[in-house]
1. Please compute mean count of other Cβ atoms within 10 Å over residues 13-20 for structures 1, 2 and give me the label with the greatest value.
2. Quick check: 2.7 is what I get for distance in nm of label points 7 Å out along Cα→Cβ at positions 197 and 269, calculated from one of 1, 2. Which structure matches?
3. Which of the displayed structures (1, 2) returns the greatest value of relative contact order in percent (Cα under 8 Å, 6 or more apart) on calculation?
4. Starting from the value 0: which structure in 1, 2 was helix-only ellipticity at 222 nm (-39500 (n - 2.57) for each DSSP H run of 4 or more, over all residues; to 500) calculated from?
5. One of 1, 2 was used to compute mean count of other Cβ atoms within 10 Å over residues 285-292, and the result was 29.4. Which label is that?
6. For which of the structures 1, 2 does the calculation of semi-axes √(5λ) of the Cα gyration tensor in Å, for residues 133-188 alone return 36, 13, 9?
7. With FRET efficiency 1/(1 + (r/R0)^6) of positions 125 and 237 (r between Cβ atoms, R0 = 25 Å, to 0.05) coming out at 0.20, pick the structure among 1, 2 it was computed from.
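Nothing in this text is a laboratory measurement; each read-out follows from the coordinates by a stated rule. The structure presented is a predicted model; accordingly, all values stated were derived computationally and were not measured. Cβ atoms are built from the backbone, for glycine too; each structure is taken alone.
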Structure 1
Amino acid sequence: MSVRIGNSTIAMSNAVSVTSFSAVGGKKEGEGPCGSFFDYIDSDDYFGQDSFERAESAMQGLALQNAVEKRGIEPEDITLMLGGDLLDQCIGTSFGVADFNIPFFGIYGACSTISEGLALASLLTDSGASKITAAITSSHFCTAERQYRFPLGYGGQRTPTSQWTATASGALLVEQGDSAPFVRAVTVGRIEDKGITDANNMGAAMAPAAYSTVSRFFGDTGLSPADFDAIVTGDLGNVGSRLLCELAERDGLDLREKHVDCGRIIYDQSSQDVHAGGSGCGCAASLLCGRFLPEIRAGRLHNILFAATGALLSPTSSQQGMTIPGISHLVWLSDEKGEF
């Protein structure tokens, strides 16, 4: 059985492996510095559909199908699937994966959904409740703008702290096995709310949650940043990344040399107009599946902490002036099985 370490961290008792992964992206993502990491890039962000919402669903279906084919199995071989997205009632996922006919848990962690999905998939697999477990998520710039901000034709000005929602999806499969990458442990996030109300400053809202989770992992395990090749956060962007490192330094923890943020690396900020960086469920998910998991499998990375971050707001809460709580779930990924 999984072993609880401290108050928030759970270590795997078996060798839990991420056996397949796939990343799909849109045109802007393909033009960025991480474009070569994607399995598929769409030329116009419609993915062959007649609306952006249908395009996001199609993107998820493509990512999952790629992961299944790369593993050499059939969809019916997957025991359980966990997934969600940013759209109301997670329609991107429910319409995107329905035809696969896989037992399904819908989850929501905003932009932290891939960490939440991977953590839960690992625990279910480690316990024996599921043999092959899938986790999937996505985001789409146009669907997010329509739901959370303004119609695309409105032409509203973006603030300097705003981030660009990635048009991207990531899907992965988890099993008990003997091949890297291995999931060594997970740390479950807590909701952190520091009173941020600006819906155009997600980085500030999410940074406290990222620090809370990362610091509790180190406190629970007795490990330090020096034990890891990278500490990867989801989509804090420029503002949130700076705040995360400042929060850590306040408590004597230096993250600067090891910290990498998906929102800062998915786009070329000197040539692509994304203001404070990238965001969205697909930002962290696509880079986890397209860049970091392959790097661990190849042995170029040995140990990383992956902590995607989410802002738990809705259009309703934002319009009513409510604060923006944040959440971050952490997964320790390694090229070795290891034990505590």
Structure 2
Amino acid sequence: MKLEKPRDISLPTGVLGLAASPDGVRLYAACMDGQIFEVDAASGAAVALAGKHPSYASGCVLLPDGKTLISGGYDGALLWHDLETKRSFRRVVAHDFWSWQLALSPDGAQVATVSGQFLAGSEKYEPAPSAQPTVKIFDTASGDLVRAFTHLPPVLSVAFSPDGQHVAAANMMGDVRVWEIASGAQVAEFKTPDFTSWGIIKSPHYLGGIYGLAFAPDGASLLCCGMGPMTDPMAGNGQQTWQRWAWRDTPPHMLAQIRDGEHGTGLMETLAHAPDGNAFLMAGRQAQGTWNAALFATTDGKLLASLDTKSRVTRSVFSTDGKTLFLAAAVGQPVRDKDGKWPPYGRIHVVPVQLG
């Protein structure tokens, strides 16, 4: 497989969430100004939906019928959008803090959202438990709460298993938990210290976390991505990292991780499996190195192809045929022009994928 030179679509502010129609014709972008855009993938023309979040829109998912989009934001709310009228018709307050990430069940019947604020729990500065559930699942048809789970905040990532029977969530401290949705029982838990740092320079604090989670297509293993440990968290120069875990085993154990010499430094934020299941993509922001988006072989974890988009990639979506990869992104540190306006710094990178 090969990643070819991308074509860029510009949006007013950084893109934090992304969804695509199965044919890849329409894209939906959740942006830093709280706006949700419907984007024509071919022309780049963007239409703003009427409903928006008062703060960052952090994620969005498209229901299988293609008629409804659900978005989450830093207001802690979920918005349901009618894509024909471009108006929102339901608002559900899910959290009293940010909705960090959304995930849609394979059948589209449920949407999961994760939250949690880092508040110091003791003089050792580990996070204090949340007063409210930090993982919630809602019915996409009614908006009703289906399940609520407790996980140590901040919970940064969430994923459904391919059969839709389990949901996994991971936090800043490298803790991963898996629950059976029907019963509400926790069925797995493991901790990996390779995604969290305690800095002793400038501003002592924890930084990092597991920003991306993805079950393998067969559901047997769980991929995690983030950034490896570093002495100075303010530098953002930890190793670009992924790990694969056998979550069903007792106890769960790591099966594989990124190979030495195949990474640079930076925070990885998103994972996506290619539709044929033979490769997976990891992407994020780069501090040093040659790439910030790369494909890896599912079987042995070997680096197959890479790309430097010169941006911070936040979400990744493959078209159904696997021939196109869509990357949500933000470019640089924007500076107002002489008229006090921000330049457009949001991007959707449209990346042709050469199969075989």
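1. Once mean count of other Cβ atoms within 10 Å over residues 13-20 is tallied for 1, 2, the winner is 2.
2. Working: 1: 2.7; 2: 1.7.
Source structure for this number: 1.
3. Once relative contact order in percent (Cα under 8 Å, 6 or more apart) is tallied for 1, 2, the winner is 1.
4. 2
5. Numbers: 1: 29.4; 2: 18.5.
Source structure for this number: 1.
6. Details: 1: 36, 13, 9; 2: 18, 13, 10.
It was calculated from structure 1.
7. 1
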